[in-house]
Structures are given as structure tokens and as C-alpha cells.
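Rule-based calculations on the coordinates, nothing more; no lab input. Because the structure is predicted, anything quoted here is derived from the model rather than measured. Cβ atoms are built from the backbone, for glycine too; each structure is taken alone.
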Structure P
Amino acid sequence: MKQRTVTPVDGSVYAERELAGARTIENALEAAVRAQAAWRRAPLAERAAIVRRMVEWCVARADELGAELAWQMGRPRAQSPNEIRRGFQERALYLCGIAEEALADLKVQKKEGFERFIRREPHGVVLVVAPWNYPWLTSVNAVVPALLAGNGVILKMAAQTPLVAERYAQAFDAAGLPQGVFQFLHMDHASTARVIGDARIAYVAFTGSVPGGHAVQRAAAGRFVGTGLELGGKDPAYVRPDAPLAATVENLVDGSYFNSGQSCCAVERIYVHRAIFQPFVDAFVDVAKAYRLGNPLEPATNLGPMVRTEAADNVRAQLADAVQRGAKKLLNLKDQAGTPYLPPEVLVDVHHGMALMTEETFGPAIGIQPVADDEEAIRLMNDSRYGLTASIWTLDLDAALRIGERVETGTWFMNRCDYLDPALAWTGVKDSGRGCTLSRLGLETFTRPKSFHLKLAP
């Protein structure tokens, strides 16, 4: 059985791969178990050196890998190489830099006659299930810390971006990683569920949709296996009256539309204090008009197609519902109906009776709603089943801290958005998932504690 990757650029088949059968999967699992037993004993400095060489290999080929991304999922070719050069490289190298300290034995209070400490041991074989929208960024959050901690890794990449998994394998091979420590499998949902249920998988790191997260939970339900779930978002922004208008607008437009809004931590709803509502909206519209929707392979394009026509149609349905319920479109750019090419849109006169303001949009459309004060903004930001990131735009640090303590979110930003700092835990609440990656806490996620309680000879 074959898996086809249909490019959103022109609807052609860009890649075709044979799906892994039962024998291929069995061989991969057996090889992973054998390889991990040796890899966990490799010095941490050696593991980190291999990861760094893998990163160098990818960064040296960022233009080539970026062009492949443009074809596979539609992000403009002018932007895609930066996924590897910036975020991918930054996160991987940061984790390498903190690994020795983060994974060191945890000493406890001295007790005469005893040696006591807690060791962070690898789980074993980790299955990483990664999505198509930021395939390098989402996968690096799990692949690199899992390997640094001494685990083996099997990567299941989304069917839309299969070449990413293959490039990882080439990079690790060039870096000198022992055979079997990292592998990839092109699998359908049923095979993935069976692998999750296999006793040789010791941990599952999943990034994707809420329904996908539930599917992972069901597949793991018969076993005591850990799962990390990074799911969807409906991330809000709150603009206070003292916000620097030009910088705030520039960042929020980018946070709303970059990658055609196809990001779990994209800004998806904006609340603006009434005192500056109209100036903010006017400025937002002016900046949004600069986006050029077109063929992602062309240098001038800064907004590419969505990944599939069905995905664009889901956004179109939210827009139609919002207008039917009283919302007003402010851009009204020509839509290429029946294609994945969806222009950006800004809507006002919106409210929480609209799916546009409550359900994940995952596309280049944003609703902007006025609020009377901080209290109303907090209430509306928390009126969501998601909680991945949220941002506040203000010059008042005390206010940002005070409000942030009350907002239900995994990351609270002030004067920035849509960014993952590798020094901070990447986590969510409510339907945005559980567990964390990045930071020293993220490294610890790929380990289990083992206590050593040693009574010394008298």
C-alpha cells in the first residue's frame, strides 16, 4: 500500500512512498531495542556531538530542505529555510548545551552511612509522531532530547511531509549515529496505533490535533506507557491602551498570518481595549494588505496556499458562519474558491457565539473584538477549551504579571507571540494537551527517575 503526498502548489503528486508492512515494523522495533541498549551507555558528550553534527548537516542544506517544504506543505520558499536555520538549530543546540547539567544525578541531603541520589534513566524506545505544519520544529522538540537522554527514536512523520523523516535519517547517518538508534516509519493510522500498543515502545511524543491526541490515548490505554501530547490552540492576544501601536500591530499580523495561520500557537483571536480599538483595527488592516498570496515557489510570495483545499474550506465555513451571525469582513480579497489558496481576512463585530472566536481556525483569518477593561479581557481569554499560549501587549510589566497569573495558558507572552523559547517549558493546559518539551524540564520528560539508596559498609 502506498502513501501519496499531494502538493498544495498545483495539486500534483509530489512524493509517493510505500507504507511500512508488519515485517518492516517488526524489524524496526527489534533494531531499536538492540541499538538503544548500547546507545544509553554512550557518553553524553558523544551523544551531543552527534546531534550537533546532525544539525550542521541540515543547516548546510537549509535552502534545499526549505524548497522541499514549500512543495510538500505550501509555505513560501523564501521563508521555509528559516525553519531549519533558526528554530530547529536554536532548539537543538540549546538542548545539547544544557544536557549535562539537566541529566546529571540529582543529589539529596547527605545522610551518614549512606550514598543516596536520583538518576535520570532513559525510557527506552520513544515513538515521535510529528505533524506537517512545522515538521522540523515540532519533531526536534522530541527527537533531540530523547536521543540526548539515551533513548532510541522511531519517527512517524505526517503523510504530507515524509521527506523530513528521510532527511533526518540521512543527517544522522552522516553524523555517525549508530544504526538503529534513529529510524523512521511511513505508517497509516492503524499501524501507528499498533506500534503505540507494542510493549517495546516506552514513551510516545505526539504533536497534532485534539482528535489525534484522543486516538493516541486510546491506543495506549491498555498499557502503562507515558504519552506527551501537544495539541491544538485558540491563542488570544490582549492589547491594552498603553501598547506601542506600530510594533504591536506588526507582530500580531505576523503572528496571525505566518504559515497561513497553520500553527498551533498562531494568534487566533485579538481583544483590544475600546480606547484604541479603531486605530488598532485600521493599522492592522493596512499591514495585512501587504500580504501577497501566490505560488510559494516565487520569491515575492509571502503567503502560500493552505495545506489542502479541505483545510481552506473549513476556514471559509468559519468565515461564512461569522458573517451570517453579524461579523464584518474588512479585507474582502478575491478568493480562489475550490483551491487551497485562501487570502487573509480580518473581521470585526465578532463575539463568542461564533466558531471563529471559539474553535481552532488554523488558517489566515482573525477576529478582533473590543473589550472594556482587563477583567473583560481575562474572562474572554479564558473562555476557551484550549490553553497553549496567550499574549498581552502593554508597557506595564506589573499589569502583565498580574493578568498573566489569571490567564489559563501554558505560555504567557508580553509584547511577543508565536515563538518558542528553548529555555522555557513548552506546555499546554485543557485541550491543548499535557506534558512538556524544551527546557531542562523537557529533557527530563524523556527520562524516568531511578533512586539509588546505598548503605555503606560499617
Structure Q
Amino acid sequence: MKENIKIGISGKRFISPEESSRVYKEIRERIKDILKKHKAHGFTGYTALASGADTIFADVVRKEFQQPLQVILPFPAGEYEKDFEGADLETFRNLIRETGQQELAVTTAPADSDTRNAAYYKAGIMIVDQCDEMVFVWDELRPGGVGGTAEILGYFSEKKGHLPVDPVKVKPAQQDELHCALIRKYERANNLAMKARDKYKRVWKWAIFLGWLTVVCFACKTAFHLEGTAGYMLTLSEFLFVVAVYALTFYAKKRKYHGHYLGERMKAETCRLLFCFYHAGVRIDISDKAKEDSSMAASAGDINQSLRVAGHRSKWYTQYVIRTLIHEQCSYHHNKVKTIGNTHELAERINLFIAVAFVVNLAAHLIHLSVQEEAWHFWLYDLSVFFNILLPASYAALEGVIYFNEWALLKKHSEVAGKRLGEAEHLLPENLSLHSDEDCHKKQARVLHIVSETMLTDNRNWNLLLENKNNYHLIV
């Protein structure tokens, strides 16, 4: 248990008035979570006292927790005041007076915008280096320049080993149209894929279940010699179930649920990768296959064009984007393998039990016929006939479930993809501080292309595996 820890802040300067109250509350909750995690009684808040997130953080630390502040300014306060105006300037001066001693990242006033931005960056990394934990208030956009929140977030993630980082999210002061367009395309493709998937799954599950019910009706009528109203109702049910199965499969094929599912899923995954390439600042190699989808090719072209005119590319943020993508994919595959678990083996065991039960029942049926038991055993004979019809149908129904789910192969694909992603992560540069931005970017770009190829290959394998399921018919 720690008596006292250090918590820093890095966040956007522009926070709209309507968001300020929410940001205040979320910062307070983040600090509570951090204290609980470290089992700490108190803390010192580290801040550069910039407008927006820094000032809100300072208010939370002093008013909600009654804890001290440690101020790290990028350069002398007199020069730093030029960043403030109006009420923000007065707030800054008051906080400076109340906190007293300040630490400076750079002791002289910056001569130009480049050295000014470099001082902001130095102040940010000084806060990260001195703190146990950080709170980030971020608009989720790429770094707009040196020393921005996105870059400090990437630095913190790499230096402290925190992944993913859970920031307090705010609306950007100025929208990034390409960023928003990629998100819209992903969400649209993902929503369409999920809808088509759900409809497709409902079709084959109901087809199998209704086919099985058809056999139940037939087995009851045949085994127990049901006639009259009961026999008529069972026959009618058989007819309706069969018609329902054919109607469902015909409608599903007509609406192309399966094809839409596979197509939109690939689009969604491609959009997700485009988004990562854009944020990582890595140029996209547009293949001939990719050019077949004019929308995706256009997005890739827009990304490459934006990267040609981009002013700043952060090795820290690029590393964060790639690591986050790898960890998300590895977590997805790990959970997939875990979810599948032994489901396939369980289904096989159940089917083995059904097969054994069928053989035993058939043997008993043959013994009964050869021995010719008394009349009071006829109900056992009828029951035996019932199971002779139902058990093979149940076996076939479960085989249909196994056929459509492809548990074993999907599990194998996920294990292979997870292993390749893990190997790719080990190729990322280490000790970024010791290497130039250009050297880091070359290695990071290589890794992102490997991850992209792994993800797209996994999806293509998945699609090929399920393509033949488009020709589903009455199973049982």
C-alpha cells in the first residue's frame, strides 16, 4: 500500500462549456479509480496549468481531494501567460500564486513556434516521467503538432507499459474530416454485417430446429399409431414445418444475407485498418485487389495524400496505435478461442452418445422382435420405434450445428492469427528515445503492414471457410 502517489494530467486546451461539467466528473472518477488501484491514501497532482483539461484537473485535485499540486511549466510563467486570455489568464495567475514553486521544462523564453512546441513536449514528458499514473483528456485525433495530447499519451503508454489508455473523451475543436469519414464507413459496414449475420444465423438455426420438429411429429405418429385428430394435427404440423424451412431458406437466399454478411465484414475490417494507417502516419500500398472497391481505394488515396502534406508524425503515437491494434486483435482471438473452448468436443461427445443410444435401442428392438414379448411390453416396442426414428434425426441436426459453426477450424485460425500478431509485435522498435523518428517509423511501418496482411488473410480464410455455407438446404 502506497501512502502517496503521483498523478499527472495531459489534455486538450479547448473544452466546450457544455462538456466542462462532464469532464470534471470523469476526471474525479479516474482519480478515484487510480487511488483504489494503488490502494493509496493521497497523491500529488502534476500539471502544466494549461487552459482546459489542466485547469479542470487542478480544480478537481484541490476541491474534491484537497491534495497538493506540483506545477511543471514549459517555460517561465511570464512568457507562458501569452497562451492565456480573459478569465483563463486570471485563473492561471491565481493558481500560480497559490501553488508557489514551479518547475520549468525550459528556463528561457522560446524564440519561435518550433522551440515553443518543443518546450510543451518536454513539459509533457517530464510530467509522465515523474508520475505513477496519468489522466488524459483527448479528442481521439492524430497529433496536430509536437507535444500534443496524442503524442504524450503515446509516450506514456510506451514508457509505463499501459495499454490501452482509457482517456476522458471530448469533442475536437476542429473536426478531422478524413478521420470522421473512416469512422462512418466502419460503423456502417460493421452494422450491416452484424444485421446480416444475425438474420443468417436465425435462418439456419430455425431450419435445423424446424426440421428436427418435423421428425418428432413423424416419429410420434408412426411409433404410437396415432390416427384421427391427433394424427391429422401431427401430419399438418409436419407439412407446415417443412414449408416454413423452405420459405426461410428461399427468403434468406433471395435477400443474400450470407453474401452481405461476408462482404460487409471485410469492408468493416478494411476500414478499421485504413483508420490505423491514417493515425499511424503510414503510407498505404494500394493493391489491384483493393482497387476493385472504388470507395476503399479512394479512402486509401485520401490517406496517402494527407500524409504527404502532414506536418508532424510522432513515433510515440504511431507505436501506440500499432500496439493497440495488435492487442485488440490478440484479445479478440484469445476470447474467441476461450469462447469456443471445448464446445466442439462437447458436441462430438453428445453425438457419440446419441449414436451409441441409437445402436443400443436398435439392438433392443431386434431382440424384442426375435423374442416376441407379451402384449404388456408393446409400449416398450412403440417407444423403441420412436427413438429409432428420432435419434438419427437428432444426430443429423447436431451435425448441422457443427457444420455451420465450424468450431474446430475457426479456433485453429484464431490460434494461428494470434501467434502471428504476437510475433509482429516483437518486431516493433524498442527504446524509442534512443532512435531517430525516421528509423522508428520504418520499423513501425513494416510491422503495421505485417499486421494488416495477417488480419486480411485471416478474414479471407474465414470467408472461404464460410462461403460454401451459402448453399444451405433442408438439413434434417
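Which structure, out of P, Q, was Rg and Dmax of the Cα atoms in Å, for residues 182-381 alone calculated from, if the result is 19.5, 59? Working through the options, I get structure P.
Work out the source of 5.9 here, i.e. which of P, Q gives that when distance in nm of label points 7 Å out along Cα→Cβ at positions 22 and 414 is computed. It was calculated from structure P.
Given a computed value of -24000 for helix-only ellipticity at 222 nm (-39500 (n - 2.57) for each DSSP H run of 4 or more, over all residues; to 500), which structure among P, Q does it belong to? For helix-only ellipticity at 222 nm (-39500 (n - 2.57) for each DSSP H run of 4 or more, over all residues; to 500), the value -24000 is produced by structure Q. A value of 15 for relative contact order in percent (Cα under 8 Å, 6 or more apart), calculated from one of P, Q, originates in structure Q. Ranked by distance in nm of label points 7 Å out along Cα→Cβ at positions 6 and 230, structures P, Q are topped by Q, which has the highest value.
Here the criterion is mean count of other Cβ atoms within 10 Å over residues 142-149, and among P, Q the highest value is seen for P. Have a look at P, Q and say which one yields 1.00 for FRET efficiency 1/(1 + (r/R0)^6) of positions 214 and 318 (r between Cβ atoms, R0 = 41 Å, to 0.05), as calculated. The read-out comes from structure P. One of P, Q was used to calculate Rg and Dmax of the Cα atoms in Å, for residues 102-221 alone, giving 26.6, 95; which? Traced to structure Q.
Given 108, 55, 40 as the derived value for Cα extents along the principal axes in Å, which of the supplied structures P, Q does it correspond to? It traces back to Q.
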